[in-house]
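Visitor: Right after this note come the structures.
Quick note: the coordinates plus some simple rules give every number you see, no bench work behind them. Just so you know, these numbers come straight off a predicted model, no measurement behind them.
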Structure P
Amino acid sequence: MEERRRPRVGDVVVYHDPSGKAHNALVKCVFDVQKLVADDDGNFVEDEKGLYIQEDYDPLDLTDLPLVNLVHVSGDKDRQDKCGRQTEIVTSLAHKISQGVHGFYWRFAWEEPNPYRAPTDV
């Protein structure tokens, strides 16, 4: 198993589509996790517009892995053009640990996929 780390643009990860099928994917954008800045008294600090100030941080806990935008080769064989199989872009995708079901998440290649989970009500 590789060392756990933050994904970065250009990394190859595994995307699981809504049905759970795995696709190799390329990271296009990373939305790093941010935390609110607090003063010494524990109060959140505001900027001149009254908005809370946030800063990036690199958590050690995998539950805080960022959202990513990915591009992958379409799994639909009918989506072809003169250059070959078309690509698809998926945006604001959560890591597998934040997704309790078998599809619509990303993971590193060394991580196990989420098991199938049947719906509780349909």
Structure Q
Amino acid sequence: MNHQQRVDIYKQYMAEAGADVNATVPFLWEFAWSHGWELPPPPFMSRFGLAFFAALAYPTLVLLLWLLLTVLRPMYYELFTFATWAAVLAGLLGAIATPIYFGRVAKQYGLVHWSTFSGVRQRS
């Protein structure tokens, strides 16, 4: 079974279990999978891996949104300072909250190892 087939089985499993698929398969993972990156779904990742991913991805999104918004008006130093602090806070919050959330999802739906996942509840 290839990676994309396993991802499809994971999505189907989560939908059948009653989980919100948009919450258990975030946009960044969909983006990564569409570009051929073989990341496991978030509940199967280690807490450190999730924290690292969130600490990099969330501030990047904040800064990209800030850049898009400032294209329409002149850039002010205060706005840059605010965007920088918002990015730092988003990174910290993401690094703390993301592993906690997906750790709970993994426990709730019986998800242990991505390499052995076949669409049925796993024993820990």
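Visitor: With Kirkwood radius over Cα pairs in Å as the yardstick, tell me which of P, Q scores highest.
Guide: Biggest value here belongs to P.
Visitor: Using the calculated result 0 for helix-only ellipticity at 222 nm (-39500 (n - 2.57) for each DSSP H run of 4 or more, over all residues; to 500), pick out the matching structure from P, Q.
Guide: Computing helix-only ellipticity at 222 nm (-39500 (n - 2.57) for each DSSP H run of 4 or more, over all residues; to 500) on every structure in P, Q gives 0 only for P.
Visitor: Given that relative contact order in percent (Cα under 8 Å, 6 or more apart), derived from a single structure, equals 32, which label among P, Q identifies that structure?
Guide: Q
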